[in-house]
Structure P
Amino acid sequence: MQRPNRRSRHSNFDHGIELKDEAFLFALLRETDSPLILVLDQVQDPHNLGACLRTADATGVHAVVIPKDNSAPLSDTVVHVASGAAETVPLVSVTNLARTLREVQKLGVWLTGAADEATQTMYEVDYTSGTGIVMGAEGEGLRRLTREVCDNLISIPMQGKVPCLNVSVATGVCLYEVVRQRNA
């Protein structure tokens, strides 16, 4: 008896989910009042990307933006962890993240980057207008150019002994502050 053909973990991905591009993102931002985007700067763990997509869906994010290079690719793992959000939240893959973010700013989106060393907390920024939450890679955080493009840098107040949160957890904390402010 012949075994069924099972795809390996590293096989070509095909779930019919199409990555979007910059043109899609810019058109979306032009037609959306007070858009909310999530930017993931080189998040490489597929579990984190999937979890971020799931939280993005839950919080009403209009699009998630990732750089084409040095980011987790859209894969079976990402789709599984996202629990349906990979099909509902547009994932935009861009060639040059800093250049794309500058264009996003020209379209009225204020970029707020999470950085452990930031002097203002996430509670000190107004997220009620067009907002982009920018999260950095596991371990390294935001790259220099990405950090420089951001309008604000924020930290998440930590009460315990651990110095920081996992990127997917930090993303959830930041996005729910946006939701809280917008629903106040």
Structure Q
Amino acid sequence: MTRALVIVDIQNDYFPGGALPLSGSVEAGQKASEVLAHFRKTEQPIVHIQHIQQDSDASFFVAGSVGVEIHELVRPLDSETHFVKHTPNAFSGTELLQHLRDLNVDDLVVVGMMTHMCIDSTVRAAFDYGFSVDLVGEACATYEQTYSGITLPAEVIHATFLAALDGTFATVRTVKEVTTDGK
């Protein structure tokens, strides 16, 4: 099996001081950085995904802003693949699928932000394309949301989406599991 790391939307706007700070973004970014270091050390393929909004009224991920830049914790090296997307699903409108197929990748490790949006969309699409996915839950983050007058804490949103993905669309794993399992 050929394995690749896909880092989704770990961008400045999701961190403290950004336009849309997420709960636990610093901690998740640090965990993603650990996974990235492992993939660099073991010379496995790495793909960075960056979301840039196309809507002129966008409040975050605005082209040319500091907030749209990939966070320093996981900033790509020049030798690493980088795709820009404009929708939640990292496969939609990008060359991600073709790139992974060209490398004969069949196993993905996914980290990133936001758990309930781009991570959910990307992991489900990866499953539909036939990839085996290890989702590093502790290397993902989201924010609290309100629905029908009920405020749901970020931890509940995060856990709910991980639980929904685990077992069918992905296997939710820890940093330790994806960096020490011999893969």
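Given -10500 as the derived value for helix-only ellipticity at 222 nm (-39500 (n - 2.57) for each DSSP H run of 4 or more, over all residues; to 500), which of the supplied structures P, Q does it correspond to?
Here the read-out was taken from P.
Thinking of P, Q, which structure, once Rg/Rh (Cα atoms, Kirkwood Rh) is computed, gives back 0.99?
Numbers: P: 0.99; Q: 0.94.
Going through each structure in turn, the value belongs to P.
Taking 0.40 as the value of FRET efficiency 1/(1 + (r/R0)^6) of positions 30 and 158 (r between Cβ atoms, R0 = 35 Å, to 0.05) derived from one of the structures shown (P, Q), identify that structure.
Values: P: 0.40; Q: 1.00.
For FRET efficiency 1/(1 + (r/R0)^6) of positions 30 and 158 (r between Cβ atoms, R0 = 35 Å, to 0.05), the value 0.40 is produced by structure P.
A short reminder: the numbers here are calculations on the coordinates, not readings from a lab. Remember, predicted model here, so these are calculated numbers, not experimental data. Cβ atoms are built from the backbone, for glycine too; each structure is taken alone.
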